[in-house]
Structures are given as C-alpha cells and as structure tokens.
Structure I
Amino acid sequence: MLTELATAVHRGDVTPLDLVEESLRRIDAAADLGAVVRIEAESALAEAKAHDRVGPLAGIPLLVKDGPSVAGSVTTLGSRLHADDPPDTDDDVVVARLRAAGAIVVGRTNSPEFAHTLVSHNSLHGTTRNPWNTDASPGGSSGGSTAALAAALAPLATTSDGGGSIRIPAAACGLLGLKPTMGTVGRNHLPRWIEFSTQGATGRSVADVALELGVIAGPAPGDWTSVPLGTARLSPERPVRVLACRTFRADVDPVVEAAVEHALELLGSDGLEVTRVEAPSSARELGHWFTISAAELAQSLAHRRDEWDLLDDTTRLTVEFGASVTADRYIAAQRSRHELGARIDALLGDDAVLVLPTLNVQWWPPEGPAPDAAGSVTGDPTIAVNTPEINATGHPAASVPVGVGDTGVPIGMQVIAPRFREGLALGVAEVVERLRPWPTVAPGYEPFPVP
C-alpha cells in the first residue's frame with residue numbers, strides 16, 4: 001500500500017494534505033484505542049501543504065513510537081520522569097530517513113515505560129487496546145504503533161525491538177513485523193539496552209515492510225555496531241531449508257501450535273523442505289537476556305534513583321533487580337549470549353531459517369499481567385514469548401500472521417534468519433502471504449484509502 005499511496009501523490013491523484021487530514025480524522029475517531037498519545041496536527045498540516053510530493057513515501061502520514069526523538073515533539077518514553085521534558089531538538093536517524101523519503105509525522109504512539117515489557121500501558125498515558133479485541137493487549141512495547149496500523153489510523157508507524165517489541169505486537173495485531181540484524185539500522189542515540197535494541201519495520205504486507213526497511217537501513221555515525229549499507233540482503237528470497245521447533249519454552253497453547261503447523265504445511269506445499277529440530281534455546285537463555293537488559297536499564301536511570309518511586313510498579317521491580325546484578329553475573333550472562341549466538345549460527349548456516357511460534361499464548365489483558373500459563377504448564381513467568389534471545393544473538397527475525405485464536409486475537413509465526421539475511425525471513429512471509437493472505441486491517445476498520 002505504501003508504494004501505491006506514494007504513486008498516487010506523485011501523479012496528483014491525491015495530495016499530502018488529503019492524506020494527513022484523513023489520518024487525523026481516523027486518529028480522533030479511534031481515540032478509545034489509546035494508540036496515539038500525542039497528535040502533531042499543526043506541524044503535520046503545515047508540512048503537508050508545503051510538501052514537494054517527491055520520495056518513495058511522498059506525503060504518507062507517519063506515527064512515531066514514544067521512544068525515538070522527533071524534532072519539535074516531546075518524547076516521554078511513557079514515563080512520569082519525562083512528562084515535563086522540553087521538545088526534542090533533533091530527529092532519531094530513522095525518523096530523519098523516513099521524513100527524507102517524504103513521510104509526514106502526524107503523532108506519537110503509546111509504549112510501556114522505557115519499553116520494558118509486553119503490555120502497552122503506563123501511568124502517564126494510560127492503556128492501549130487491541131483493535132482485534134479491545135479486551136486484549138496489542139502487545140508491547142510497540143503496541144501503540146501496531147494497534148494504530150491494524151486500525152488503519154495511518155499507513156506507516158515506527159517500531160523498535162529490544163526483546164520482542166516488534167515481533168510480539170505484530171503477532172498480536174495480525175501484522176508482519178521484522179527485527180533486522182543488529183547493526184543493519186544505525187542509531188544516533190544510544191538505547192538503554194545497548195546491544196539489544198534496534199529500529200525495524202512493521203506493516204500490512206511484505207512489500208510495505210521491505211520498502212520501510214530499505215528506507216531506514218544504513219549506518220549511523222557513532223554507532224560502532226552499525227554496518228555499511230548493502231551488508232544486509234533485504235529483498236525477499238526463498239530459503240533452502242526451513243527448520244522448525246515447537247517452542248523455546250516449556251509448552252505452547254494448542255491453538256497457537258495448530259496455526260503454526262498449518263503454516264508449515266503451506267510452506268511444504270510450496271516446495272520448501274521442512275525439517276524438525278530441537279530448540280537451541282530455553283528459559284535459561286531468557287534469564288540471561290533479562291539479567292543484561294535489567295542491569296543496563298538500571299544503570300541508565302541511576303542518576304535519577306531518588307525518583308524511582310515515580311516509576312510504574314513493573315519498571316521499578318525491573319530496575320531494582322538490575323541494580324543488584326553483580327559484574328560477575330552480568331559477564332556470565334554475556335558469555336552465555338555469545339554461546340547461544342554461535343549455536344544458532346551453526347544451526348542456520350547461510351541458507352536456512354528457524355520457525356516457531358512468536359508467542360506461546362493467545363492473549364493477555366490490556367493492562368496485564370503477562371500470562372504465566374500455556375498448554376499444560378502453569379505458574380511459569382517465562383512462558384509467554386519466544387523472542388528475547390534473538391535480540392541477544394542479533395539475528396534478524398520476523399513475525400508472520402498465520403491465523404486468529406479463540407478470542408479473536410491474531411497468531412504469529414516467528415521466522416529467524418542468518419545474520420544479514422533478512423530477505424530469507426521475508427521470503428517465507430511472501431509464501432504465506434501468497435498462499436493464505438492475511439487481513440490488512442482489524443475487523444470493523446476500513447483500510448486506509450488508496451486513490
């Protein structure tokens with residue numbers, strides 16, 4: 001849809017002002033979702049009127065997660081610690097690249113405080129609901145953006161991922177979301193999770209995600225993890241092998257497992273070789289991811305420790321644990337992280353993908369808590385998601401829509417690819433999209449109009 005919209009702008013079939021006005025109207029009409037927490041109407045309308053109508057995203061309304069900086073807009077990170085901050089003085093590199101491609105920022109989307117959990121709820125901005133089922137969460141931390149995309153409030157929204165924050169909400173909202181290889185998208189502002197967090201791309205189609213990823217990819221000065229443009233292969237391509245494991249955790253909901261199995265049958269019917277393998281990761285590696293991420297979040301907030309009582313409960317518990325992490329424990333977790341990366345490298349080679357459920361559960365409430373039961377297992381706080389380890393290893397991974405669960409919440413299949421082979425994950429998504437197209441918007445919402 002992104003290419004079609006930009007082409008319509010180029011031809012003069014629609015103006016950037018038409019698109020911005022339509023997006024603002026939709027945002028206002030869907031205020032009850034809690035997806036958009038700040039509207040930049042005045043600046044967006046002014047920019048639309050003066051737009052030169054060029055670029056691959058010419059005139060397309062853009063929502064930015066409340067995390068990346070946006071010049072002239074306040075970034076609160078969903079926290080009362082930043083509620084009274086002044087407007088940003090510069091753009092995050094991804095925002096700058098999307099704007100340079102022609103996109104127009106119309107507002108900011110909700111996220112949990114400091115993007116630390118899988119529920120898009122915070123005490124500053126409130127709760128985001130899933131447009132597929134408003135009694136369910138859209139996931140986190142990019143839940144505001146994915147809820148907005150699923151409800152077609154705007155054609156484009158930024159998403160980022162430090163432990164599953166693209167893939168989890170993409171799965172819950174019936175979208176394709178891709179976390180690129182660490183370094184594919186450079187960073188001009190150091191994230192709190194230094195080597196875990198990256199901006200990525202989420203959309204309604206493979207074509208939309210590939211276009212967004214192509215616009216935002218590239219190194220950034222000062223980011224030593226970033227790699228030269230062209231290092232990553234971003235165009236969809238078929239893997240030689242599809243490896244499948246049941247889950248990284250103790251169990252998986254039968255409805256989720258059945259949806260992923262059906263998707264694997266589709267891949268096999270299209271000539272892809274599917275091989276069952278043992279899971280390369282477990283709750284142990286998830287624990288190491290949490291040790292590192294909690295310690296780094298706590299350190300980033302150490303200068304405001306006398307204000308930690310203003311943090312949301314789950315954030316405060318996380319940083320209090322992080323502050324207790326010893327150097328020995330932190331370094332041991334880092335060593336485990338690299339061991340896991342080597343195992344996955346050996347498993348995938350340069351031509352295979354690993355497939356498993358993105359989530360092991362079907363849904364959870366908008367304000368939480370995160371679920372601790374799946375299949376026959378109960379009381380396991382690690383069980384809900386299969387995503388964080390892939391931030392620890394840096395591999396690219398996508399969540400592909402593969403069905404809808406009992407409560408009307410979509411189900412996603414995670415596709416993990418070799419480093420800098422994002423195109424292999426998109427190639428698998430392309431097969432699923434062709435053989436079993438997924439809905440482009442949640443029920444009850446109209447797609448963003450393309451002239």
Structure II
Amino acid sequence: MSTLRMLSPLDHRYAAQTSALTQYASQYALIRYRVQVEIEWLCFLSEHPKIDHLRPFTDKEHTLLQSWIQHFDETEAEQVEGIEKTINHDVKAVEYYLKNRLSGTSLCDVRESVHFCCTSEDINNLSHALMLKHSLERVWLPLAQNLIDSVDTFDQQTASLPMLAHTHGQPATPTTLGKELAVFAYRWDRQISRLREVEYLGKFNGATGNYNAHLVSYPDLPWERLAEQFVSRLGLTFSPLTTQIESHDYIAELFHNIARFNTILLDFCRDVWAYISLGYFRSKPVAHEVGSSTMPHKVNPIDFENAEANLGVSNALLEHLAAKLPISRLQRDLSDSAALRNIGPALGHSVVALQSALKGLHKLEIQPEAISSDLDRAWEVLGEAVQTVMRKSAQENPYEQLKALTRGENITEQDLKTFVKSLDIPETDRQNLLNLTPGSYTGLAANLIRHLPSSAS
C-alpha cells in the first residue's frame with residue numbers, strides 16, 4: 001500500500017521523524033512484546049522445580065527461544081496477524097504462532113505450556129508497559145533532554161543580554177533573554193524529574209486478578225511471589241492488587257506528565273514565534289527552501305508552528321487516554337484495549353513536535369541590535385524604579401506622579417531625568433536613578449539561571 005493512502009501523517013509526512021518510535025510503539029512492536037512476554041513466561045516456568053509438568057530447558061533450547069525474541073521481524077509479525085484474521089483474537093494468535101514454531105523443534109513437547117495460567121491481559125499489560133518504558137527511555141526522553149540542553153546553551157550565552165519584557169503584549173520591566181529562556185528549561189526539568197520517577201507497573205494474576213487457575217493447578221506454590229519475580233525480571237514494578245486488568249493509573253500519570261511537558265513546549269514555541277515577530281530572533285534562511293508561494297522574501301517560523309500543531313494533537317490524545325484508561329466496568333471491559341492502540345500516535349505527535357522545535361531552535365540567530373533598540377525606546381519602564389525610590393523617601397503620591405508622567409506615553413531619557421532631578425530625595429538615590437537605563441534595569445535576571453540543574457552541576 002502506498003504511504004500516500006495512509007490516513008495518519010505520522011506514517012507518511014512525518015515517517016522519517018517517527019521511525020525510531022515505530023520500533024517500540026507500533027502494532028509490530030506490540031506483537032513483538034507479546035511474543036517476548038509469552039516466551040519469557042514459558043522459560044520462567046521451566047526453571048521452577050515444582051512445576052513438574054514442564055521439564056527444564058537445555059542451554060541450546062534457551063538460546064533458541066531467545067533468538068526468536070531477538071530476531072523477531074515484520075515477516076514473523078505478519079504470520080501472527082494472519083492467524084488473528086482467522087481466529088479474531090490477537091493474544092491467542094501469539095499463542096498459536098509460538099505453538100506452531102515449537103512444533104518443529106526439540107521443544108515440541110512443551111507446546112501446551114505456552115500461555116499456562118495466563119489471561120490475555122497478563123500478556124497485554126506487560127507488553128504495553130514495555131512499549132511505554134522503551135518508547136520513553138529510548139526515544140522521547142532523549143529528545144526532550146536534547147531540547148532542554150539546546151535551550152540551556154542559548155540561556156547561558158544570553159544570561160546577561162538585556163531585553164525589554166512584555167506583559168499583556170506591552171513594554172514592561174526589563175529582563176534578560178537568557179533568564180526568560182531559562183524559565184522554560186526549569187519548567188521542563190521538573191516534568192522530566194517526575195517522568196523518571198513514575199513506575200511502570202505490571203500484573204500477572206489471571207482472569208480476575210486472584211490466581212484462580214494457578215492455585216487449582218499447583219495449590220502449594222507461592223504464586224504471588226512468583227508473579228512478582230517474573231514482572232521484576234522484565235524490568236517492571238509488580239502491581240499486586242488488580243482486576244483482570246492492571247489499573248492503568250501509572251499510564252495516566254505518565255501521560256499527564258508528558259502532556260504538561262508538551263504544554264510548556266507549546267508556550268515556548270509561541271513565545272519564540274513572538275520574539276521572531278519582534279525581530280529579537282531571526283530564522284536563518286535555507287538556500288533551497290521556499291518561504292512563500294508568492295512572497296520571495298519570507299522566512300517563516302514554520303518549525304515552531306508545526307510543533308504547536310502537533311503538540312495540540314498529542315495532548316488531545318494523551319489527555320483522553322489519561323482520563324479514560326483508569327476507568328473499566330467491573331472486573332474488565334474491552335474499551336481500554338481499543339484506546340491503548342493510540343499510544344503510538346499520542347507519543348508520535350509529541351516526537352514530531354520535539355524534533356520540529358529543535359530544528360527551529362538550531363536555525364535561530366539572536367538579533368542584539370533589535371533587542372537593544374527596543375530597550376532604548378522604552379524609558380517609561382523606569383517609572384517603576386523611580387516611584388519605588390520615591391516611596392522609600394516617603395514622597396507624596398509617587399505612583400500617581402509617575403502614572404501622570406508615563407502612562408500611555410513614550411517618554412524620552414531627558415523627560416525622565418528632568419523629573420528625577422526635581423525630586424526631593426537623597427543625592428545617592430538621585431544619582432542611582434540618573435545612572436539607570438532600561439538596559440541596566442534588569443535586577444537579578446542574569447543570576448537567576450543558577451537555579452537550573454545544569455548550572456548547579
């Protein structure tokens with residue numbers, strides 16, 4: 001099938017940007033993880049001496065089974081899907097696929113131990129946990145950290161570069177460019193820290209979470225402890241009390257965190273877009289690219305606009321999944337299964353956004369002349385400083401006096417200095433105000449980036 005006929009842009013327009021994620025969050029990946037869990041469970045059971053219907057495997061047989069996991073490819077996945085089309089059950093199709101493969105080997109005698117004491121959700125919940133863990137650890141988190149590091153480079157370089165702030169879109173108390181960029185890095189760092197703390201949970205306790213079949217088959221075995229050992233062996237955290245499904249609360253926690261990271265990135269993209277519009281940044285032109293079909297001069301901030309769009313789609317999916325997945329009727333309904341098929345798209349649009357933002361960031365050139373020019377035209381922002389010093393000297397109505405002088409007015413340097421010279425304030429304070437410029441009125445901005453973890457290290 002031509003990719004031109006695919007419904008999702010993740011599979012066509014953005015395919016190159018999401019190729020790494022397809023290894024962990026695609027339908028192929030889900031099948032591969034299911035095969036892995038089934039094989040690992042079979043091997044785990046074979047190692048227990050009291051599970052006497054299943055013999056221990058030889059080293060050669062263990063190697064064979066591990067090779068099926070390591071070399072599982074799309075051809076094998078298509079075989080599983082072919083079985084599913086006949087029986088209309090995705091996890092049972094994995095069981096039948098493995099039984100077929102075992103038939104021609106020395107392990108033919110253990111075929112009926114595949115999926116022993118399992119319900120489909122024992123396999124699925126661990127597969128989804130591995131999908132999420134690997135997708136985040138190997139694809140999403142490195143991209144997110146790359147973004148933070150790239151913004152960090154900018155904020156360190158521009159920590160002391162004075163810049164006119166804008167509140168309500170209007171000139172406001174000056175800041176520095178680096179400090180304003182550092183605000184975003186600091187916010188992202190908090191979300192990353194929380195993402196790294198989330199446990200990927202897994203259960204392996206049967207059809208309604210009570211080890212019913214386990215206890216009937218082997219009444220004397222410590223099934224809870226065995227289940228915990230198995231889940232831990234996969235690198236996951238054991239969830240001891242569930243219905244048929246693992247409750248998905250940890251997935252909601254993950255998705256809420258990612259959605260918050262996305263929201264901060266959306267805020268960042270809009271601010272950078274605004275700085276480009278103000279002329280504080282310039283997007284470097286790429287020689288072979290076209291910015292407009294009719295206006296040849298255009299170099300548009302399309303990377304940040306593209307990121308904004310994909311962040312919106314990602315968050316819509318993440319927030320829906322976070323709200324839906326923890327809710328399941330009684331001991332289980334199928335709605336979570338259908339919803340979980342959107343893990344790939346939810347993460348995929350975020351991955352596209354991260355890459356677009358990074359691409360746009362690497363094209364940015366700071367325009368210090370434009371930044372300085374805006375500051376030089378905004379002497380009215382020093383009204384805050386003047387009225388504060390007047391308050392210190394107990395002057396009458398300092399705020400109101402500065403309001404009359406500055407509100408809605410573009411006052412000049414001379415206007416402000418004339419006003420300051422007329423004040424009845426200590427000479428030291430007067431000289432401090434006379435020496436003040438919009439570019440020097442930045443408070444502690446340049447020092448505040450020390451609160452970033454990268455600065456602390």
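Every number in this text was worked out from the coordinates using simple rules, so none of it is lab data. Owing to the predicted nature of the structure, the values given are computational and were not obtained by experimental measurement. Cβ atoms are built from the backbone, for glycine too; each structure is taken alone.
If you work out distance in nm of label points 7 Å out along Cα→Cβ at positions 272 and 360 for I, II, which one comes out largest?
I
Here FRET efficiency 1/(1 + (r/R0)^6) of positions 200 and 328 (r between Cβ atoms, R0 = 30 Å, to 0.05) was calculated and came to 0.95; which of the structures I, II was it taken from?
II
When Rg and Dmax of the Cα atoms in Å is calculated, the result is 20.2, 62; to which of the structures I, II does this value belong?
I
I, II: which one has helix-only ellipticity at 222 nm (-39500 (n - 2.57) for each DSSP H run of 4 or more, over all residues; to 500), as calculated, at -19000? Present the calculation step by step, with values, prior to reporting the outcome.
Values: I: -10500; II: -19000.
Computing helix-only ellipticity at 222 nm (-39500 (n - 2.57) for each DSSP H run of 4 or more, over all residues; to 500) on every structure in I, II gives -19000 only for II.
Of the structures labelled I, II, which one yields 1.9 when distance in nm of label points 7 Å out along Cα→Cβ at positions 56 and 440 is computed from its coordinates?
I
Suppose log10 I(q)/I(0) by the Debye sum over Cα atoms at q = 0.09, 0.10 Å⁻¹, for residues 64-255 alone works out to -0.32, -0.40; of I, II, which structure was it derived from? Before the final figure, lay out the partial values.
Values: I: -0.32, -0.40; II: -0.54, -0.62.
Of the options listed, only I reproduces it.
Assign the value 73, calculated as percent of Cα pairs over 15 Å apart, for residues 336-407 alone, to the correct structure from I, II.
Values: I: 64; II: 73.
Considering all the candidates, the number was obtained from II.
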